[in-house]
Structure 1
């Protein structure tokens, strides 16, 4: 049996972050070493509590959760909003977090965990603003070189210059990560925006008798009756089942200095480029993965 890929998820839960965490804890292909929380969909006090709430739900409360940055590197914090409900998880009645975050600051714990692990053994998955990851790279110059890779969700490479929430929130941090030299795969918004859980999948999850599937169906339907887009889960699904995505090599750049274009991403294809940009996700295969991993009784 192949050894699971060791990962750290850096997130700002968020309904789609919650689904991503559930997939990571359910898949035998992944070993979730730690979770770090960052500002983003909600303020840091909420996102770190929500990460713990999801791990409690799936019976993975032994996985450490570390609190991270409360604001971007250079910009003001994003105002609080109820895009994913007042609690950030669809207001579907999930219990409060069972305990406080684990001791330690997220960026410092990222460095500590990666530097203590065998070289190239840990993949970091930033599925929110990249502030924590950028800070870790600034704290330890060897950090990026020790990573097995980075698999992130963010950016928009559709027609015309566009911004996407994760990268727009802290574009300076994204620039640090892109230029770090760490192998990076990016799953962008122009791909994920079309990937809604279909009604058949949501019905199967809701009727599964599994608290994970039931919670996902309830949260997804709260955001949209036919399911919220599965942005962040696509980054985790790409690690679980690499055949689920098609991708292209090249160089990704972000504007972070010009206020008029702040957060706009560009891609230059090249066979020897340092980055991998996901160009497509197999929707049917993604739905099958959700059902397979979230409908076994936990």
Structure 2
């Protein structure tokens, strides 16, 4: 496959401005193009299994685990990067196909580290297809952007009838004690559509700490870690929105939640002093959303 397969169809100009020749391994070199195609489907017993998989380093995937006692047929799948992190010039593409009525929890094995860059940038594209009645939780660990890193990611989701999607992202200011909002740019985009191509949700986060003071009011304020939480499902109701809003009464965090405008779903944002505090808040929201959407509490994911 050529470079065009791995790269985003349209890289924002704010990111393109950092484009340039990588002296070590240029864009498109072996090891710089990572890919994963993962198809999950229900087998004859009703268990969700990996029906088909293709992977290319620096992306790897483990076989499914089934340790959720409340949902023993739900596949828990870990994506990992055995190279340790994302480097300048990396282009990553991940395609997830959820078959009819398939159910899965998708996560990363560890935090995503975006290493220091002196030329070009790194990108990751995640394409998710949810067929009729399927359910996916895509809950990666936090992203840690190192000094002078440049990163663009997009998550594109197509929702089938009666499907459900839960997703979060967590952004830290860098390595604790090493850097504090010293990256060049972090650009993240989420787009959700139905099978006919009608837009259901679009959300974009662009942070450039060297051109805008992130610690001012209206952005991060006095907080260090940002978490975004999304639920798209016909089962989302006002009661769930109210429950999550009530959970915001925590002196360590600042949280806001609202239903989406174009479909049944919700968006929540949380600011906190550390990734652990924000993660605890997200896990609480995930548990409430899971009970509403799936009918069972969230398990403790083993890392």
Structure 3
């Protein structure tokens, strides 16, 4: 029997408040926090570096909450943008907008509400960081639509995810150093790595429906291009460590990250969806290795 797509729910639907909240939870991927973690690690790197190992805990808390809110807002606007695409892709056909569980207007409402809550948090920081937050929300709103116009939507995602780095610097120091921009570029490249792995999962469906991605752009050179990007990212992180005179523990963290990059190459060797998705998820450990190295390096006397 052919399944019919459920209709979007109207404002007077008798669905309980709890059920609506659960639906919104799925919309913003609270059941899949990997996006929050991938956005959070670079923010923590930048906070620990800018704060010389002792960032103000009030600022750290604001960034943790802000990251969670903006990632959730990004998921809502992403599903709004892809509401006519997700139902045609195996991995995404169960998303709330694709099934009609959440309406497009509800998704936009969630995006606006969470963006405003994140902005309210930024108001506790200095003016420079408040002004930079407008760039953050613009990038978050623009990214989901890029896959229709360019094969580099992953680059825009990296710019959006990485923007927490310069914001962390201005929040703690009021200035942006060379190291801040190097760390930002490294974060953008990291997003190109893991989101290309992510796009490899959907490549067959994306080609069929005309969605663009770096996975399609790189084609059979995908593993090579990911490898080049991995080397470039590690090189930039080494340069950051050298400029800041970070020690052995930071480099140990980088070495652990490099080994994990090799593991990712092994996982994507057959280009199968399961392996590529595991490689994508594994980037959480890469971010954690770098952060642990930073924390220990600042803690241990030199």
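Values quoted throughout were computed directly from the atomic coordinates according to the rules given, and no laboratory measurement underlies them. Model, not experiment: these values are computed from the prediction. Cβ atoms are built from the backbone, for glycine too; each structure is taken alone.
Comparing structures 1, 2, 3 by mean count of other Cβ atoms within 10 Å over residues 155-162, which one has the largest value?
Greatest value across 1, 2, 3: structure 3.
Can you say which of 1, 2, 3 returns 18, 42, 26, 12, 2 when P(r) over Cα pairs in 10 Å bins from 0, in percent, for residues 131-202 alone is computed?
1
Out of 1, 2, 3, which one gives 26 for percent of Cα pairs over 33 Å apart as computed from the coordinates?
3
Starting from the value -23500: which structure in 1, 2, 3 was helix-only ellipticity at 222 nm (-39500 (n - 2.57) for each DSSP H run of 4 or more, over all residues; to 500) calculated from?
3
Who wins on distance in nm of label points 7 Å out along Cα→Cβ at positions 195 and 219 among 1, 2, 3, i.e. which is largest?
Of structures 1, 2, 3, the maximum of distance in nm of label points 7 Å out along Cα→Cβ at positions 195 and 219 occurs in 2.
A value of -0.42, -1.04, -1.07, -1.19 was computed for log10 I(q)/I(0) by the Debye sum over Cα atoms at q = 0.14, 0.27, 0.28, 0.33 Å⁻¹, for residues 43-90 alone; which of 1, 2, 3 is the source structure?
Here the read-out was taken from 1.
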